[in-house]
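Following this line, the structures themselves.
Each value in this text was obtained by applying a stated rule to the coordinates, not by laboratory testing. Predicted model only: the values in this text are computed from it and were never measured. Cβ atoms are built from the backbone, for glycine too; each structure is taken alone.
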Structure P
Amino acid sequence: MLEIVLATRNCDKIKEIKKLLNGINARLFSVEDFPGCPEVVEDGETLEANAKKKALVVSQYTKKLSLAEDTGLEVETLDGAPGIHSARFAGDNATYEDNNRKLLKLMEKLPLKERKAKFRCVAVLAKPDGGVVSCEGVCEGRIAFEMKGKSGFGYDPLFIVPEYGKTFAELGEKIKNRISHRAQAFAKIKKIINKL
């Protein structure tokens, strides 16, 4: 059976990724299962560069296949910000709520038509020999005027999915895991893993 290490320490992402990869013929580990696994500095210029770096470092350390992802919220009127800085938008030790509040503050005067945004996720599967494959998922939406909903994490309480007229946090895990940027990227990765 394949063994794949998820290259993240974010518990919320691990939980979501495990659900998205449900049914694959592989055993999943996290970096926490490998003491001493290096902390990867995300200093790439793109989501793909960050995901690739995380996947390669973890794969080379563990000598196993590694799966990493990087996700960014790109707001049109903010020239694509927070983008690669999404997790640290309000500072290095910012909470999800800190980031959401900063985004709301920057957009408080903007009407709905100027609140277009997209979530972009790049998932990268790396082999210890340096081989990598990457897949991308994109979900278009708008930024809400206030946080709504209790489900999910990150910017989920602010990201409205137009077809539903609700935020990811209001829609809940089941629907989010069917339509989100991460769901799209991991559906593609899943096909690749199933062929290995």
Structure Q
Amino acid sequence: MARWLPIVAATLLAAQAPVAAVIEQLTERDIANALNIANGSESSRTLFHAPYIIAINDPTIEHLEAVTEFRRFVLSAEDQLKTGNWMMARGGYDTKGRSVRDLLRPLGGQVSLRARLRFHPQNSYTLLPAFDILLGEPTLLAMNATRTPQISLASGEPGSHDVMTGATIEVFYNAPTIADRVLPVRLIFEGKELARASVDFARLE
């Protein structure tokens, strides 16, 4: 009996260890798995995406999530399904001969953090206010960032005007610099730290 104890202990440790790790370069098997998830049931997709959502308690931060290369492939295939591109969503090609892999090639080897912001409806912003997502301490160097404002157009009534209701901010990092670590995330709005969280990348694919 005693000789089995080390084996049992090793099995228990393996069961508790992270079951995923950030994939830095997708293989054909990874792509097949991503397509299976995207074409699966709504409940299975929800279960897959859950670990990538980062809880933030601040009224300005509507949503914060991590997007790995593997998850980006799943999300892109899901988007193709939503627009009715069934062939492309299942690994085929569009009318221009492009696959999901072709569309995502410029983002290869990158992991991003994406925040969806919600501004007070009575805000007076005419330009997108400064917002930064800082990863790591010391802060990791970002490769790129996209900042997309969300505008509610004026109704046409006298005195009405366009209103900036929110924005989507996405900051991209080189996947190998992240590795499989737990890293802090700081959300900076107009020079002030709004919130802080941490992301365990060892549990993401």
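Work out distance in nm of label points 7 Å out along Cα→Cβ at positions 124 and 148 for each of structures P, Q, then name the structure with the largest result. Don't jump to the answer; show the numbers that get you there.
Details: P: 3.6; Q: 3.0.
When distance in nm of label points 7 Å out along Cα→Cβ at positions 124 and 148 is calculated for P, Q, structure P comes out on top.
Quick check for you: by distance in nm of label points 7 Å out along Cα→Cβ at positions 68 and 84, which of P, Q is greatest? Mind showing how you got there, number by number?
Numbers: P: 1.2; Q: 3.5.
Max of distance in nm of label points 7 Å out along Cα→Cβ at positions 68 and 84: Q.
Out of P, Q, choose the structure whose coordinates give Rg and Dmax of the Cα atoms in Å, for residues 116-171 alone equal to 14.9, 47 when calculated. Intermediate results must be reported in sequence, preceding the final value.
Working: P: 14.9, 47; Q: 14.7, 51.
The read-out comes from structure P.
helix-only ellipticity at 222 nm (-39500 (n - 2.57) for each DSSP H run of 4 or more, over all residues; to 500) was computed and gave -10000; which structure, P, Q, did it come from? Spell out each step's value before the answer.
Values: P: -10000; Q: -7500.
Of the structures listed, the value fits P.
Suppose you compute relative contact order in percent (Cα under 8 Å, 6 or more apart) for every structure in P, Q: which one lands on 24?
On the way: P: 19; Q: 24.
Here the read-out was taken from Q.
When mean projected area of the Cα convex hull in nm² is computed for each of P, Q, which one produces 10.5?
Working: P: 10.5; Q: 16.6.
Answer by label: P.
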